[in-house]
1. So Cα extents along the principal axes in Å, for residues 110-245 alone, computed for just one structure, reads 65, 39, 29; which one of 1, 2, 3 is that?
2. Given that FRET efficiency 1/(1 + (r/R0)^6) of positions 238 and 374 (r between Cβ atoms, R0 = 25 Å, to 0.05), derived from a single structure, equals 0.70, which label among 1, 2, 3 identifies that structure?
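Bear in mind that the values in this text are calculations on the coordinates, not laboratory data. Given the structure is predicted, the values throughout are model-derived calculations rather than measurements. Cβ atoms are built from the backbone, for glycine too; each structure is taken alone.
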Structure 1
Amino acid sequence: MNSFQMVRGRLMAESVAVKSLASRYGTPLYVYSRSHIEGQYAALTRAMAPVKPLICYSVKVNTNAAVIGTLAELGAGADVVSGGELYRARRAGVPPSRIAFAGVGKTREEIEYALRAGLLFFTVESEPELDRIAECARRLGRKARIALRANPDVDPETHHYISTGKKENKFGLDLRRIERAYRRAAAHSSLEIAGLHMHIGSQILNPAPFAHALERVAGLCRRLRARYPTFRYLDIGGGLGIQYKPGQHPLDPARFAKVVLPFMKEWGLSVVLEPGRFLVGNAGILVTRVQYVKNGPSKKFVIVDAGMNDLIRPPLYQAHHEIVPVRATRGKIVGDVVGPICESADFLAQDRQLPSVREGDLLAVLSAGAYGFAMASNYNSRGRPAEVLVHGRRHALIRRRETREDLVRGEQRLPWR
């Protein structure tokens with residue numbers, strides 16, 4: 001579904017004019033559609049219904065409590081990768097029993113915090129981490145459920161920065177080592193072997209890599225299930241890709257399900273999925289106001305009030321985000337959309353055909369609901385944008401814009417001179 005459409009020359013967020021949101025809340029502004037989130041969750045749940053999966057939303061993608069809470073209300077769990085994300089998920093209403101804790105660098109403090117909370121399981125990335133979790137659980141008198149992360153060495157056919165299941169990536173254990181690691185886990189009385197985890201990458205548009213990865217772990221799953229009575233979960237991660245540009249086809253949940261369901265049904269394990277971008281990526285836009293239109297010697301620059309500190313994906317990943325006018329304009333120009341940050345890499349689009357705009361006009365950067373605000377920073381001492389959630393004709397501020405006072409909160413002057 002598309003919750004952001006031009007209606008009689010105005011860009012609408014569900015039933016609310018984006019221009020009115022910018023007038024009320026200012027720019028730059030992140031705007032999210034609750035209906036889109038609900039629709040994506042329903043589509044994935046429907047496609048995977050034969051195995052009744054637990055869908056654990058990947059919190060790192062968009063950490064706003066209203067977004068996490070929306071999904072929790074729908075029945076989702078959470079995939080977290082830090083103690084901070086665990087705190088956010090619990091605060092937003094996700095039951096600990098629906099939370100999986102992943103990440104390669106868990107500290108003792110984070111592990112103990114998670115053990116006290118009582119999670120679904122830890123995703124374990126290495127043998128030293130396995131030993132640390134066992135040590136922490138033993139000291140606290142707890143039993144830690146664990147799922148080792150398999151690295152199946154599969155090319156997910158995506159950007160190399162977001163590939164996670166190849167042998168050169170830092171994530172998980174290769175298939176030659178992982179059975180030894182399970183035997184190591186079984187020797188710890190403070191650990192319970194709960195399942196197997198894998199996640200091969202992000203923004204995957206073709207279901208074939210998922211099939212390849214499942215084929216590679218098929219024998220392993222059968223052996224583990226036969227060997228360990230508590231082995232009952234298969235977490236196949238996330239990574240379902242979305243549309244960022246015209247002509248790009250998202251990974252339809254039905255196509256995904258057609259590939260993975262035969263494996264799931266055969267093995268009879270409880271299935272966990274960890275989608276993030278798929279649920280919220282196209283649920284969000286970044287609204288920005290044109291400050292200047294500058295004619296350079298070789299190209300035209302549209303200078304806006306949103307920069308790489310607000311949305312870093314274009315310079316970091318060379319990512320494409322469509323940019324549309326908030327109010328229909330006549331004519332086109334070719335140029336760059338750039339921000340106010342003092343870096344040459346500060347751009348939202350380069351050499352792009354753009355709507356003909358002038359100072360004061362509003363633009364919307366599409367597909368900004370995933371890894372947008374979550375990766376925003378205060379670089380150049382800029383406050384992070386406000387965030388708004390729209391549902392039908394209603395809208396609410398779900399994070400206020402940061403002030404200059406917010407920028408220095410927590411800093412201390414030297415007590416001596």
Structure 2
Amino acid sequence: MHLDPLMPLFVGVALSIVAICLVLRALRQPTVIGYLAAGVIMGPHCLGLLNDTGSMERLGAIGVVMLLFFVGLEVSPPRLLARWRVAIIGTVLQILASVACAWLLGLFLDWPVSRSILIGFGISLSSTAVVLKLLHQWREIDTDVANDATGILLTQDLAIVPMLIILAFMGDETPSLPHVTMQVIGGLVFLLLSAWIIKTRKFQLPFHDRIKDDPEIQVFVALGLCLGLALITALLDLSSALGAFVGGMLVASLRETHWVRQSLKSFEIVFVALFFLSVGMLVDLEALLEHWGVVAILLAVVIATNTGINAIVLKALGLTWRKSLYVGALLSQIGELTFLLAAVGRNNGIINEFGYQLLILLVSLSLFVSPFWVGLVKRLTRESVSMTVPASSD
């Protein structure tokens with residue numbers, strides 16, 4: 001009997017995740033940490049059972065897309081739009097404050113301006129996957145806190161476009177006019193489609209009568225709806241996660257499409273787990289042990305600075321201190337989009353190889369420690385769903 005070599009690997013990964021997550025559940029910790037820990041343990045820098053980091057990252061990217069799609073299904077567009085000041089003004093102020101902090105550090109360390117701006121941009125981006133996964137797991141996705149955090153995360157996803165353009169001009173290569181034009185057009189299309197969904201509210205899916213009683217076709221229709229708009233925004237040089245979020249809002253506005261959630265939920269769980277596994281695989285334990293002092297200090301500074309900046313900005317925009325600190329903690333980690341900024345910075349000569357590896361290590365570890373930090377701040381501020389659930393709306 002022929003045994004496929006991938007079979008023992010799949011079984012090992014599944015059993016490892018189950019064992020780690022059961023231990024963490026007993027300790028009342030989110031499953032995100034279990035996925036990350038499994039990636040570290042089975043990754044190329046520890047046991048070496050998982051070595052294809054590139055393939056895992058690509059599969060994990062699908063998980064982020066599906067996660068944003070499900071958030072779009074649950075978010076109320078009118079409520080999200082009503083809190084635009086927090087999303088847009090808050091994000092702009094937070095990015096400017098992060099760049100200012102990095103610039104001050106750069107003056108002390110004699111960095112070039114381009115490097116300070118890259119670091120500022122990088123630390124200002126939070127992790128959509130971590131934040132939304134935590135809010136889902138704590139059943140807070142329909143709260144004011146979730147609406148504020150989601151709005152900021154989506155605005156950050158949009159902000160990655162001008163960030164990349166600025167870094168390209170500071171590096172060895174400048175972006176072409178067609179490339180920039182495509183991104184601007186994509187942003188306008190995204191905004192117009194979102195406005196249309198909010199205004200229309202209810203419409204019918206074509207061929208609905210032919211698929212409503214066929215669960216097999218429903219799975220593929222649901223996948224097409226989830227990944228279709230993500231593909232379109234990716235082709236327009238925007239974040240695919242943005243397209244998935246709009247796709248979720250679009251499906252939420254359709255009539256009688258409850259089967260979409262049922263068809264995709266298992267896919268979402270698996271692919272989101274693969275995303276966190278891929279992040280855990282990036283943690284180089286040898287490099288961490290060699291530079292543990294520097295990494296620990298930088299990690300603590302980043303977490304504390306991001307929490308403080310976000311909390312101060314949100315308090316200035318009218319939130320209570322407890323909500324501001326809680327959302328600040330939720331946004332304290334460095335997000336997955338910083339991987340892209342780090343790669344651009346290395347390719348354009350803004351940072352060297354050591355700086356690139358250090359930034360990757362900081363991103364990975366911040367994603368790992370973030371759930372612990374958020375849980376601590378949540379308990380200290382006594383933030384709860386009962387404090388943050390908004391009034392119901394049609």
Structure 3
Amino acid sequence: MAQAPLRETITTPAASSGGQRHAIIACFLGWTLDAFDFSVVVFLMGDLAESFHVTKTAIVWTLTATLAMRPVGAFLFGLYADRYGRRKALVASVIYYSIIELLCGFASSFAVFIVLRALYGIGMGGEWGVGASLAMETAPKRWRGILSGVLQSGYSIGYLLAAVAARFILPAWGWRWMFWAGGLPAALALYISAKVPEPRAWLLHRESSFRAILRTVGRHWKQFFYLVGMMTLLMFLSHGTQDLYPDFLKTAHGVAADRVADIAMLYNVGAVAGAIIFGHLSEGFGRRRSMIVALGLSLAVIPLWAFGGSVAALATGAFLMQAGVQGVWGIIPAHLNELSPGAARSLLPGLVYQLGILFAAPINTIEYALSAQVGYAWALAGVEIGVILSSALFIALGREERGKDFDTLSPAG
């Protein structure tokens with residue numbers, strides 16, 4: 001294995017403060033815009049069902065198709081990033097998902113639409129692992145927790161932007177413009193190419209072949225399977241509390257469409273606050289303990305979130321629920337990167353993240369089917385109580401490497 005030339009990269013200086021800033025901004029925007037592109041479907045289920053002459057259940061399946069294809073993107077783009085560089089892989093993923101999102105607006109039938117949403121899942125799956133490794137390897141170690149929260153809050157801001165689009169673009173121009181707006185992120189690729197440097201940690205740890213990267217993952221197989229299990233539970237939590245909630249408010253509580261969009265904006269503000277607060281808390285209190293506290297908050301507000309007797313109660317419950325849910329998720333970029341070997345720091349976090357999505361992909365279909373048996377509120381509440389308790393136990397049984405130095409070779413390396 002041609003390893004000797006790589007040792008020269010040990011002397012490569014760390015990124016400048018400007019380079020660090022550009023890397024964090026680029027990764028944050030990439031995930032924000034990616035989340036926007038995914039979330040627009042959540043606000044269009046009725047419109048899409050009517051336009052394509054299918055049931056809302058069929059539209060829910062398009063969400064499942066997107067989620068299920070994300071591991072493919074995580075594997076392809078993550079492997080490429082570990083071998084040839086984070087920046088190149090991030091540019092490729094952003095361009096890819098922007099083009100597919102644009103094409104969704106031209107879909108002429110449901111069959112075309114569901115294929116495009118599956119293809120979109122590949123780009124969405126590729127962006128997170130690459131962006132998270134680039135951001136965490138570039139960030140100063142002492143700021144890793146809070147910047148992890150900032151990065152992950154991009155998902156909530158993307159969801160918030162989708163709610164804004166549903167409030168203003170949808171009534172004025174129709175559902176196709178929601179997807180056409182999602183083609184704009186392609187311009188982000190120019191910014192990434194011009195301003196974002198490769199992190200020193202990648203230069204230090206990069207392997208000489210794809211096979212060597214895969215062998216690195218294989219040596220950490222126990223950690224890999226544990227993290228897949230943890231991410232599956234957390235995906236049940238995230239998508240199980242978000243994706244169907246706008247439809248739940250309309251169907252079970254009779255909330256008007258414009259008020260639903262307003263509530264979605266509000267609870268995504270809570271999500272952003274939770275991600276940043278708990279991400280920062282994890283730097284001193286510990287990754288796992290902070291995640292368990294955030295789960296406790298979500299568990300405590302389920303009565304308001306699912307059974308609130310007024311719009312104000314539901315909105316308050318939704319705000320606090322997502323503060324807790326995304327409080328857990330705000331710690332995930334730092335936690336996964338710290339638990340991953342340097343030579344596979346794009347592939348392993350991205351793949352376990354997206355395999356969690358794959359195994360949790362049926363959550364929307366399960367909850368929607370249960371709503372016909374026990375009612376919408378009990379379907380959401382019952383599933384998520386079980387998910388929260390299981391997640392807390394799983395996290396407590398794991399380990400963490402808070403403050404790990406990414407710029408140092410391990411003895412094995």
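1. Derived from the structure labelled 2.
2. Considering all the candidates, the number was obtained from 3.
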